[in-house]
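Just so it is clear, none of the values below were taken in a lab; they were calculated from the coordinates. What you see is a predicted model, and the numbers here were worked out from it, not measured in a lab.
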Structure I
Amino acid sequence: MRDCRNTEANTLAAAYLEADSTGLAIETYQEVMAKGREGQIKSYQEELRKKGFQSADADGKDNDATEAALRACVEARGKLSTD
């Protein structure tokens, strides 16, 4: 079952990107990962890898490589979604 709070956070982060508030978008995604389960983090990692921002395999663990990939993706105006 999908956690609708994650969907709402993804929507909020996308809205921040539309408003050129990349810092708030990054914070929102980081908050989801901090509160999220391995499955949520792994979904983000898989999407970051598909978009070319992460080279490591998705392991479901929040780490420096994932944080850097997330930041690079958002700064390039990329949006993440696990829907």
Structure II
Amino acid sequence: MSRLVDVTAEAYEEQAEGACEAILLFWYVNEGDAVVADQDLAEIETAKAVVVVKAPASGVLAEVQVREGDAVLPGDKLAVIRTDG
């Protein structure tokens, strides 16, 4: 049975030294692409840094919920990965 895993923007706050709002610059992958755990998925830019968002699990990028150029906050759901098992 498949399960869904959220890809979130929670990690960038620590890496960007307390920055709040950020912009999703671009996706390295597209909806429907297979991804592996810890693969680079997207880049987020804050006022202090550019941070890479990594896949929390292996599977298929089932749904992108934030588009390039959109503003995000720590904890926002960016996408969903469908896993097998």
Structure III
Amino acid sequence: MHRRCQPAKDQYEAELRVNQSDPVLLNNLGNVYRDLGSYDKALEVYQRSISLDTGAVTAYMNLANLYQYTLTRRISASRRSKKRL
């Protein structure tokens, strides 16, 4: 998956150099970062997207899904570590 995401990441980043205020581009770049496992970067660009368009429902949904996914992973990791003790 990572090899397929890299060209999209490069393209979105190039487009954002021209238009830094496009909430749709930011949201899409957030999706790519999420797919690459760069959750902090995904969080950052989802939040930038929302700050530029507070009605960006898709960006809010992607941000909520990211929070849910990362929280679930942390809970699972915590449970695994407790079982080892």
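Given a computed value of -500 for helix-only ellipticity at 222 nm (-39500 (n - 2.57) for each DSSP H run of 4 or more, over all residues; to 500), which structure among I, II, III does it belong to?
The structure behind it is II.
Work out the source of 23 here, i.e. which of I, II, III gives that when relative contact order in percent (Cα under 8 Å, 6 or more apart) is computed.
III
If you work out Kirkwood radius over Cα pairs in Å for I, II, III, which one comes out largest?
By Kirkwood radius over Cα pairs in Å, the leading structure of I, II, III is III.
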